[in-house]
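Asks: Alright, structures below, take your time with them.
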Structure P
Amino acid sequence: MHAPEHLIAEISGQAIPLDRSGAAMDRLVAMAADASYVLIGEATHGTHEFYAIRAELTKRLIVEHGFAAVAAEADWPDSYRVNRYVRGEPSITSADSALAAFERFPRWMWRNTVVRDFVEWLRTHNEAIDTPAERIGFYGLDLYSLEASIEAVVAYLDKVDPAAATLARAHYGCFDHHFARNPQQYGYATMLGLTPGCEREVLDQLAVLRRKRFDYLTRDGFAAGEDFYCAEQNAAVVRNAEHYYRTMFEGRVSSWNLRDRHMADTLFGLADHLHIQRGTTPKIVVWAHNSHVGDARATEMGQRGEWNIGSLVREAHGRNACLIGFTTHHGTVRAASAWDGPGEVKTVRPGMSGSYEGLFHAVGIPQFLLVLRDNPVMHRHLELSRLQRAIGVLYLPETERQSHYVFAQLPDQFDAVIHVDVTRALEALPPIPQQPQMGVLETYPTGV
């Protein structure tokens with residue numbers, strides 16, 4: 001038996017089929033149950049099976065093992081509307097309405113049938129929990145919401161401290177003088193030295209908000225604490241978004257690292273908040289792309305100096321973090337052809353020869369789990385770097401090798417990987433009225 005056939009046989013012997021027996025999901029739940037952070041990825045931003053399996057795994061972790069929150073690769077204010085809904089806010093009447101805040105491209109990432117059904121399930125699950133602090137939350141980790149976060153901070157202060165709201169308008173008015181809060185124009189002009197930046201103003205505003213923490217938190221108990229936490233996080237988003245847009249023109253590494261550091265810090269801050277709120281150490285599920293949740297140190301990314309949520313969480317928490325990835329060989333995906341373009345159902349090309357996708361396809365099992373943690377057989381056979389595909393919000397098959405593949409060492413990147421050989425595109429929810437969109441963000445061209 002030559003080497004490739006031997007390798008395929010070894011993988012086949014280790015693979016646990018995802019079938020009606022439930023053995024694969026049981027094994028995955030058992031491995032993840034005791035972790036404080038379970039990071040569940042996706043090889044694309046538009047594949048139904050990745051989202052559906054991730055949702056089912058998350059439900060089991062919540063119901064069977066007491067996980068306290070989902071933290072997603074999504075903007076904070078948009079996700080917080082979902083959080084309000086799932087935790088019982090009566091003014092938001094449905095999951096569709098809760099997801100309506102996701103107006104920024106790419107809407108289908110969160111406005112799709114799988115997320116809608118999960119959000120509705122989470123609302124129903126929480127209705128049986130009487131104590132507000134014990135209800136499961138849904139939060140966003142990302143930093144693209146400069147405008148929405150500014151508006152949220154000012155709206156909060158208008159309610160609790162009108163004088164402080166006036167000061168906040170003055171601080172954030174720095175963006176209005178030249179750019180009408182267009183973050184790409186702002187970043188470009190400050191990079192060229194055409195205008196001073198707003199760094200001092202956003203730092204001052206965050207400091208002012210934090211200095212008044214005690215005053216704001218002594219007003220209405222649990223509700224006051226939630227409202228302040230949300231406002232404080234929005235102010236932190238503004239601060240880091242301002243920095244991000246100033247660095248995005250300096251190169252991919254600096255802006256990528258700033259973004260993922262923000263997401264990791266938001267995750268750790270959320271854990272601290274929930275610990276105080278619940279009185280026990282919370283366990284949190286993270287939903288994000290493979291490129292964010294897999295350990296960057298085991299990929300090309302790490303070789304060029306990039307880190308990500310997965311590497312930062314592992315560095316801080318070791319085996320108390322569980323990292324789960326996905327792969328697919330071929331099928332369809334929902335993705336755009338250009339930034340801010342419409343979501344299309346596109347054909348995914350078969351995985352390239354020499355890639356993990358091609359290797360797993362040769363195993364011949366339609367869907368399977370491969371446990372990599374504490375698995376010396378798979379470490380021995382998969383330690384060689386191989387190509388791995390990453391499709392973000394854009395899919396460019398004509399330049400697939402350059403746009404969508406990186407080298408990775410899978411056993412060091414993930415604790416487990418789920419392969420779904422043939423996948424289909426996410427089903428997007430009906431469109432909502434479009435708002436004016438900003439320019440091209442840093443994740444172009446792969447959009448992860």
Structure Q
Amino acid sequence: MHFPPGFIWGAATAAYQIEGAAQEDGRGPSIWDTFSRTPGRVHAGHTGDIACDHYHRYPDDIALMAELGLRTYRFSVAWPRIQPDGSGPVNPRGLDFYDRLVDELRGRGIDPIVTLYHWDLPQTLEDRGGWPNRETAERFAEYAVAVHARLGDRVRTWTTLNEPWCSAYLGYGNGVHAPGRQDPAAVFAAVHHLLLGHGLAARALRSAGVSEIGITLNPAAVTPADPESSEDLAAVRLVDGLQNRIFLDPLLRGAYPADMLEHTARFGNQGYLRDGDEKIIAAPIDLLGINYYSPTYVAARPGAPGGGGAFPGTEGIEFLPAVGPLTDMGWSIEPAGLTRLLERIAADYPGVPLLITENGAAFPDKFNRDEPVGEGRVPDADRIAYLDGHLRAAHEAISRGVDLRGYLVWSLLDNFEWAEGYRKRFGIVYVDYLTQRRVPKDSARWYQDVIRRNGL
């Protein structure tokens with residue numbers, strides 16, 4: 001089973017999850033620094049202060065990427081490293097780090113993909129209102145230009161945001177992610193300003209000469225419990241609107257869906273939506289990143305609580321519990337959901353190439369740290385099966401005409417898994433957090449072979 005010539009193979013990470021060095025070289029605090037230091041927010045009080053110490057160990061990590069044959073590496077830039085207060089003069093030492101990182105990648109023949117925002121908003125901007133505040137979108141565009149001014153001569157592909165659904169719904173809706181607020185009205189203001197920030201940044205980057213601009217979403221394959229039930233289909237329509245269409249329609253069709261404008265009006269004044277905003281949001285993109293982990297099943301159930309803050313206004317809808325097999329996150333493993341999702345997006349929003357920017361799974365991997373260096377092994381057959389199944393699902397989508405350009409595994413390294421702390425391991429490379437030793441898991445060697453053969 002071969003993938004098209006030129007298919008992109010790589011891995012992805014995020015700044016707060018791996019870098020550490022949280023207070024070095026002028027970096028300011030982010031909302032995740034504040035959130036992780038708040039008792040009860042993150043498992044066992046874990047923080048990203050050290051994480052994988054990638055800030056200091058990046059040459060060795062990049063050497064490992066090259067050994068595994070990765071051709072692309074998607075990483076995020078930490079906004080608080082560049083502008084510690086979220087605006088104003090840039091911090092040259094912060095830019096210096098990413099300068100060195102990009103040079104090291106290119107020296108090893110690995111193409112960098114920059115994600116400008118992977119959830120680590122400078123705390124100063126949150127103190128002024130965060131993403132529900134229009135100013136944050138404006139400051140984001142300025143930050144994007146500052147990063148491009150330093151790295152633009154060596155980075156071809158730029159993505160603005162990672163999973164704005166998580167930033168808005170989990171950060172301001174149910175509060176399980178930073179900044180930990182629970183305010184449905186703030187959710188939809190945040191959605192809009194995240195998208196506006198994307199549009200402003202995309203427009204500014206295009207003016208600066210960027211040739212490939214994208215955004216990464218986490219759309220869901222939303223499926224009814226009973227495909228013959230009109231009530232279940234109506235539930236799917238609402239959940240699909242909140243998860244998918246509220247982002248995809250303004251980005252790729254130039255306007256919010258009418259039913260979502262009606263739904264969000266239930267939660268307060270929509271004064272944040274100004275004339276001309278939708279045109280800005282719809283700035284042309286060259287690539288749509290897709291993060292996929294598991295599907296969503298829903299049913300209409302009178303009296304059901306709905307999705308709570310993560311899906312405001314879904315009372316009367318039951319989000320069905322995951323069924324086996326499951327990952328260590330408790331998520332269903334259903335590769336066919338990826339095929340359905342890719343086909344749906346290609347059909348409903350044609351003309352934009354797709355890239356799987358994240359796909360992977362957490363499993364309870366074990367390693368004996370007393371093993372001699374060079375002799376360690378971390379067997380992870382469950383992860384290999386997961387990745388194999390999802391690559392076959394991606395290949396099936398390509399065979400059905402989907403313009404899918406590549407696949408980036410999540411994640412290169414075990415890392416700080418947000419509110420789960422360090423107890424969930426997504427990496428194809430094991431990290432012993434006590435010693436910072438890296439050990440490629442069996443899945444890393446398997447993926448190395450997939451890349452070499454460009455197929456399965």
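Asks: Check the numbers for mean count of other Cβ atoms within 10 Å over residues 285-292 across P, Q and tell me which is largest.
Replies: If we compare mean count of other Cβ atoms within 10 Å over residues 285-292 over P, Q, the biggest value is for P.
Asks: Let me ask something else. If you rank structures P, Q by relative contact order in percent (Cα under 8 Å, 6 or more apart), which sits at the top with the largest value?
Replies: P
Asks: For the read-out distance in nm of label points 7 Å out along Cα→Cβ at positions 293 and 309, a value of 1.8 was computed from one structure; give its label from P, Q.
Replies: Q
Asks: Same structure, new question: For structures P, Q, calculate FRET efficiency 1/(1 + (r/R0)^6) of positions 21 and 197 (r between Cβ atoms, R0 = 25 Å, to 0.05) and state which one comes out highest.
Replies: Q
Asks: Among P, Q, considering only distance in nm of label points 7 Å out along Cα→Cβ at positions 205 and 269, which has the greatest calculated value?
Replies: That would be structure Q.
Asks: Right, next: If helix-only ellipticity at 222 nm (-39500 (n - 2.57) for each DSSP H run of 4 or more, over all residues; to 500) comes out at -15500 when worked out from the coordinates, which of P, Q was used?
Replies: Matching structure: P.
Each reported figure results from applying straightforward, stated rules to the coordinates on display, with no laboratory input. Here the structure is a predicted model, which is why all the values come from computation and not from measurement. Cβ atoms are built from the backbone, for glycine too; each structure is taken alone.
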